[in-house]
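Pasting the structures in now, so scroll down.
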Structure 1
């Protein structure tokens, strides 16, 4: 019998399940299960990637200075307070690994991103789940769960998979009330799809225990490259950088991300398309009797009356070659998370669900 054992918490990790990308027997699959940008990546990012690939035999920079400078220029941030990772997931891992361990607690909310408890268990910390209020983060519930063992609070805003968002005043109240030994991590993967919201940057700029994270996987369309970043106090960034692998991002990742972040017109166009089609999809779902909250992200969470109805709706979409994401693991057994596509794709979803409601076949 082997005497090799895993570190505490590792065997408590449930493997992350991504959105499906294939349907048996279907070639024209419309994948709306992973919140990807229907317009893809900016052309400038593709061109930069191709050019950078000519130097793939060379090691990338270890400090990511050009990318951090570009992010700082676009967002008005000090590059020295930035850290880059393999998607924002790796930045979240840096936080967990650097500031928590066995005996510590990490708080996340009832319908929060499924990576949060995984990250806690990776660090050997105890994940603590607190309830939400009608699918919206409850600040008082978070504060009531804080103990002397709490080290991190993970908060996605806008949230996944609900699409709901905590108001700026409530976010400020949470940051003000947390003890100074607790790090508030504001996961901003979907920030660019929201309005009148800086993603917590003002809080991270003024408070030593607030960190914001961002990704290039959503509005920038670089999900296949895996690039993200975090912004926080110099002391936080210094500690996290010490555990970051020196060559964690390749030359092509760095080049494509730098070109993408500088293409601000592309981001505006993508956000405008998303807002238009999100409103269209939300209105249609409600007319078809599928409840949904106002979303501030690039997806809409439709809620059926029961699991049987959710199964039937998903089957109707699948029959038309459309993949969406069931989110039972997030506490929504009747939920169908649908990525907002372009006008044609949104029309295809609405048509398929309309036929289902009318009892017709595709």
Structure 2
């Protein structure tokens, strides 16, 4: 690159996002438990809707996403006009940073929060601010203390990734009410469907002008490959974000599959039940092995080891048996491994390998 062609200041300081591993060298028949994907996949109705689009690949997709927004609104009892669809909820996060944060502005998030909050803030030229958690739980008082006149966005995942922990809605409301008037609270609900009877704080969004909610089809709906998500918030904010998105930012196959997926409530409930059963199994068994694990509200568990060295050795032991989990050093949790809840047989294999590992590690 010549000296005359240079990116904007700060762009080259952004660390590339690295997703969960999908392969282990020299090991076949692996099970990927590193990216919080739904091991049961997408519903058959979603797959059929995806295939049905094949005959119209020459036609541009809808630019207003009206049918999908209508389906989301119907299932979740929301206002369709206040929904925006995007190429994954990551894109909504990026839009929010582009629209509301820039040079001299601050974007807050918790110390173990989703990495895209920091990366998107940097991409917009804003200053990312990491705020300490309390025993892997969001600390509302710490967030309020960190907020200043320069704070424009506060990102909070509830349940959080990669900890799986969650704080009550009363704390979310207290946070929203205590923020400076120029700050927008963004609630990341990627794992909302894994919490029984939880609306992702949509009711709070409807009662506040400073709260915005993001959601995704990548997790319980099993559509990660199609990259589709959505956001919901005050009409003024949604109207602003529409000015940043491309007119065809969501492809037709993704919209068709997502609409079918959100309407297939029976399949979603089945996935929720299976996840709850095997998530609880993993937590109970890990704790019994002397590997602490906080109660999780998502589709993964965070296994805590005595040291980074032990976590690395456990990761290697699992990988040698074809079980791929996620080291979370980049989240400030070097002594931990995040383990996606797989099918029953996969969960039992994880525990068996870790039981043998603990015996050898203690010897």
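Okay, here's what the table says:
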| quantity | calculated |
| --- | --- |
| Distance in nm of label points 7 Å out along Cα→Cβ at positions 10 and 186 - highest-scoring structure of 1, 2 | 1 |
| Structures 1, 2, by distance in nm of label points 7 Å out along Cα→Cβ at positions 58 and 82: label with the highest value | 2 |
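Bear in mind these aren't lab numbers, they're just calculated from the coordinates by the rules spelled out. All of these numbers come straight from a predicted model, not from anything done at the bench. Cβ atoms are built from the backbone, for glycine too; each structure is taken alone.
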